[in-house]
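Bear in mind these aren't lab numbers, they're just calculated from the coordinates by the rules spelled out. In this text, all values refer to a predicted model and were calculated from it rather than measured experimentally. Cβ atoms are built from the backbone, for glycine too; each structure is taken alone.
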Structure 1
Amino acid sequence: MSVIPEKFVLESTMSRKQVINRLEKKMVKYTPSMNVLSTGRFMREHKEESIYYGECSGSKVKLFYHRAKKRDGGTTGFFGTITETETGCTITGHFRKPLYAYISTLILVLLCLLCAVGTYAGGSWQGALVFLGIGAAGAVLMLADAHKKYVKSCLEELTGK
């Protein structure tokens with residue numbers, strides 16, 4: 001499950017600048033935001049193509065993957081830094097969902113929990129169980145995806161591993 005961020009470290013023999021240049025050539029520059037309309041517009045623009053998107057600012061990297069014909073704006077991405085070493089550079093960071101995905105999931109679970117308590121107080125324990133099930137299923141569906149493997153393979157491909 002992508003609730004707990006997964007740490008990722010990758011050593012490269014290329015310089016930091018070379019890795020950043022390769023990343024910028026590979027991805028479309030776009031930073032996901034809390035603005036759902038902006039994210040939806042970006043996903044519609046790239047509806048027919050599978051792309052990597054994100055940004056490199058200084059040594060910070062944000063990298064996501066969009067699959068063709070999907071509306072997947074809240075997928076797991078890589079949030080990390082590129083640091084210079086004696087033999088090249090090191091990419092360190094975490095695979096996790098964007099913050100707005102966690103916030104949306106929390107709101108859904110709290111609303112379902114509130115409805116479950118209200119339904120139970122109204123005398124229907126079956127209704128309360130239904131709302132709890134909807135909240136749990138919604139959280140699983142909102143936080144589960146398989147995009148981490150695409151982003152990880154992109155990073156490994158860029159560094160020649």
Structure 2
Amino acid sequence: MCHPAVLAAVSVVGSLAGSAVQAQGIREQASAQARAEERRAELADRQKQVNQVQASFERRRTLDRRRQILGHNRAVGAERGLSETGSLVDVQNDSDREVAENIEAIRYRAQGKRDTLSFEAETARERAQSHRRAGRIGAAGAILGGVTSAFTTLGGLRYS
């Protein structure tokens with residue numbers, strides 16, 4: 001049979017080693033979760049850029065369609081002998097108003113999407129920070145548990 005001091009030493013070393021391994025595992029898991037959240041934040045940031053480019057493209061395309069429609073209306077009006085007054089101007093004004101509304105709708109949608117993506121990115125960054133903090137706290141708790149277990153073992157040996 002082994003001497004009680006040897007058993008206690010093995011128990012203490014085991015407790016400390018176990019808590020160190022557990023602490024490292026907790027830190028690694030928290031770090032992996034934090035990296036995943038940071039990737040989500042980066043994705044949201046990239047999506048914001050794509051959204052802005054897409055909105056610019058849509059605005060440009062809307063203005064190009066307006067120019068085409070105006071050109072077509074002028075050509076049709078000239079073909080029919082209409083001057084650029086009266087009903088032709090009314091049609092142009094309606095087209096201008098519709099284009100302006102479309103551009104405003106594009107801008108509003110893009111801004112709403114940008115705000116949502118900014119919120120998602122910030123929330124993901126906060127979750128990443130929280131995971132890291134939880135990892136540090138969990139690791140400290142595991143180490144404290146191991147140290148406490150080691151002292152309990154040593155205390156039990158002393159009083160036996």
| remark: Computing helix-only ellipticity at 222 nm (-39500 (n - 2.57) for each DSSP H run of 4 or more, over all residues; to 500) for each of 1, 2, the value -15000 comes from structure 1
| request: Give the label, chosen from 1, 2, of the structure having the highest value of distance in nm of label points 7 Å out along Cα→Cβ at positions 40 and 128. | output: 1
| query | Which of 1, 2 yields 27 for relative contact order in percent (Cα under 8 Å, 6 or more apart), as computed? | reply | 1
| field | Rg and Dmax of the Cα atoms in Å derived as 19.2, 68 - corresponding label from 1, 2 | value | 1
